[in-house]
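So, here's a batch of structures to check.
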Structure I
Amino acid sequence: MASFDSDGVRIHYEDLGAGEPVVLVHGFASNARYNWGITGWMKVLSERYRVIALDCRGHGESDKPHDRAAYTMERMGGDVIRLLDRLGIRRALLMGYSMGARISMWLLLAHPERFRAVVLGGVGAGGRMGEAGRRKRIVEALLAADKSAIADETSRLFREFAEANRNDLAALAACMGAEHGPGAGPSAFASVKVPVMIVVGTRDTLVGDAEPLQKMISGSKLVKLEGRDHLNAPGDRLYKEAVLKFFGEAPA
């Protein structure tokens with residue numbers, strides 16, 4: 001992996017293959033290798049495209065600040081733009097999963113001219129992540145001295161997933177607890193012209209129904225992966241086939 005300084009934070013990234021660039025942004029408590037490498041995405045995409053997959057700040061081999069202010073959407077999305085600038089890439093394809101999809105939504109609004117087509121994976125409206133106080137409970141679980149005392153099942157699963165990937169729990173707590181604002185409403189996406197495809201598993205109770213999001217993003221497509229949940233959807237064969245078709249058919 002290569003690395004660069006992104007406004008004072010060292011960001012690591014993979015750069016492989018050749019052709020039109022595709023930028024991949026992974027999910028919370030994951031990293032480029034876990035989200036995109038072992039699931040087969042890097043291999044499949046690099047046969048047709050130049051694949052650029054970063055470890056988001058606080059994750060993988062990138063720097064891990066413990067300050068919540070380091071994890072605003074402006075800063076996390078800014079890492080993607082600064083990486084494109086560093087590599088001299090004016091315009092790219094983009095795919096984000098879960099947290100990476102939320103970052104991609106911010107990029108879609110803030111820098112639409114930089115992307116030819118965007119895939120939002122593992123994102124919806126509501127689900128367990130939409131419950132009041134959910135993020136706060138996850139932060140508390142990540143910082144708990146004794147994880148056996150974590151009563152909330154979803155929060156405990158987040159802690160176990162974070163530990164399985166050998167993450168810095170304090171950095172992840174700062175990332176989860178960061179202020180991201182109220183979120184963009186339908187009017188924000190009304191003028192978006194970039195082709196968008198949303199992909200979600202039918203058993204993904206974590207993010208909930210993706211149809212309201214599809215309606216919010218004018219002209220977007222929705223692909224539902226039958227029987228897949230939030231964790232196993234990234235490795236789905238039909239997901240890869242749908243993305244390859246979508247990228248190939250998106251206007252130049």
Structure II
Amino acid sequence: MDWIEPEWPAPSGVRAVATTRRGGLSRGPYASWNLGDHVGDDPAAVDANRRLLRERLGLPAEPLWLRQVHGCTVADVGGCEADAAVAFAPGQVCAVLTADCLPLLFCDRSGTRVAAVHAGWRGLAAGVIEAAVARLGVAPDTLLCWLGPAIGPEAFEVGDEVRQAFLTHGPSGAEVAFRPSPSGRWLADLYALAGLRLRALGVSGVWGGGLCTYQDAERFFSYRRDGLTGRMASLVWIEPRGSRTIRSD
């Protein structure tokens with residue numbers, strides 16, 4: 001199985017992982033480690049893949065799976081419509097599913113709270129990052145953030161309405177995240193758009209970025225590239241005392 005462990009200076013009790021598409025039991029366009037239960041995959045395969053996730057990562061609990069709607073609602077329980085999850089105690093696993101949208105993982109420098117955020121362009125423009133940072137309830141300059149795999153700026157083509165949404169709703173400087181494309185549309189940089197909002201909030205500790213889901217078909221699902229496809233998970237949690245670490249096999 002294959003996953004990514006963020007390279008960020010998180011406290012020792014905080015664990016974070018972003019899965020890839022490799023190592024599960026799904027077939028066809030969902031091959032092979034699809035964790036999304038809303039994309040048309042065999043439910044038995046998804047259940048098996050989620051069981052593998054728990055077992056291989058040694059998760060302390062079932063992740064707080066959300067029904068993501070490209071909005072800015074933040075939840076602390078699973079099963080609800082939201083695009084971010086927060087946890088303030090050990091043993092609760094925050095998770096978001098993506099296949100081009102940007103996943104952001106947060107923790108504070110003391111290791112007392114964590115969050116996972118699903119940010120497509122609609123969620124970014126609507127303020128999902130701002131909502132998650134506010135819900136974490138600590139000074140933004142005490143937060144660490146990791147940006148996971150997402151569609152890169154060479155592949156994410158959008159129309160004028162997307163660019164205008166960011167120019168209208170700020171923060172300032174969003175125009176640098178858009179370049180004209182040969183088709184007459186715009187190439188948008190989700191990483192840059194997220195970075196602008198994080199800096200405007202005062203979150204200066206930001207790591208990750210640069211892993212393009214669209215361009216790496218072997219490792220990542222991409223909705224823009226394939227249409228019918230699976231979903232990867234980005235997870236963060238605070239380990240209960242005495243729990244085991246992530247398995248490397």
Structure III
Amino acid sequence: MSESPVDVLLFGAHPDDVEWGLGGLCLLLRERGVSFAIVDLTRGEMGSRGTPAARIAEADTAAEFLGAAARENLGMPDCGLADLPEMRRQIASAVRRYRPEIVIAPYWEDRHPDHAAAGLMIRNATLYCTLTKLNDPNPPHKPRAFLYYLLHQVHQPSLVVDTSTVFERKLQLMRLHESQFSKTAEEFGVLPAGVGDYLFGLESRDRFFGSLIGARFGEPLVIDRPLRIESLAGILPPTDAGENDK
């Protein structure tokens with residue numbers, strides 16, 4: 001049975017990936033009345049912190065905080081994601097059910113193999129979304145654009161979303177994933193790249209990408225092919241925005 005259509009469909013390899021990479025964007029979508037849904041590929045069952053049940057509960061709480069129209073988990077194997085035809089079919093089936101205008105997924109180059117595999121399989125599932133002979137109960141659907149968000153990888157973004165007005169709420173959102181972020185990394189005995197606090201690392205990253213567009217905080221997106229627009233009106237800022245910069 002088809003889900004209610006949404007404007008934007010976001011994929012994450014693990015139950016907190018979308019929040020980490022694009023929590024600010026999701027908060028902005030809610031403010032603007034743009035409908036979106038989240039699809040997590042795995043339950044994060046191989047993670048050192050938290051149980052699968054706890055992580056699913058935290059993901060549901062986060063989805064409610066964000067105002068997501070829906071959130072589901074495909075139950076793929078954590079630490080076992082791979083760009084295989086069957087996994088592409090599962091991705092395509094979700095896209096065909098939600099029928100979004102825009103799909104957003106992890107960038108396919110990342111030091112975590114699940115992030116990289118998720119991005120690659122979603123990138124390669126674009127054809128499957130439109131196949132008439134896929135043997136899927138949902139009709140073919142072609143989103144207008146596939147975008148990709150950065151997690152660990154530093155890459156030149158195609159665009160950066162200004163999340164300055166919602167960054168503090170993004171930190172609140174991350175803390176809803178209590179099993180992952182209630183303590184600092186140092187308290188867990190883990191020091192990622194020499195940084196003692198994961199949320200400090202998140203803030204540093206978002207500050208860096210914000211600085212690229214003259215904003216306090218930002219979230220990067222990569223586009224792997226040109227996007228069609230009818231005019232510049234869709235990307236020009238509102239008139240008063242330019243006046244405020246003077």
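With FRET efficiency 1/(1 + (r/R0)^6) of positions 106 and 178 (r between Cβ atoms, R0 = 25 Å, to 0.05) derived from the coordinates and found to be 0.45, which of I, II, III does the value describe?
The read-out comes from structure II.
If Cα extents along the principal axes in Å, for residues 26-137 alone is calculated from each of I, II, III, which structure is the one that comes out at 42, 27, 27? If you can, show how the numbers build up before the last one.
On the way: I: 42, 27, 27; II: 41, 31, 21; III: 37, 36, 27.
Derived from I, not from the others.
Which structure, out of I, II, III, was Cα extents along the principal axes in Å derived from, given a value of 49, 49, 30?
Answer for the origin of the read-out: III.
Taken together, the values in this text are just the output of simple stated rules run on the coordinates, not laboratory data. This is a predicted model, so every value here is computed, not measured. Cβ atoms are built from the backbone, for glycine too; each structure is taken alone.
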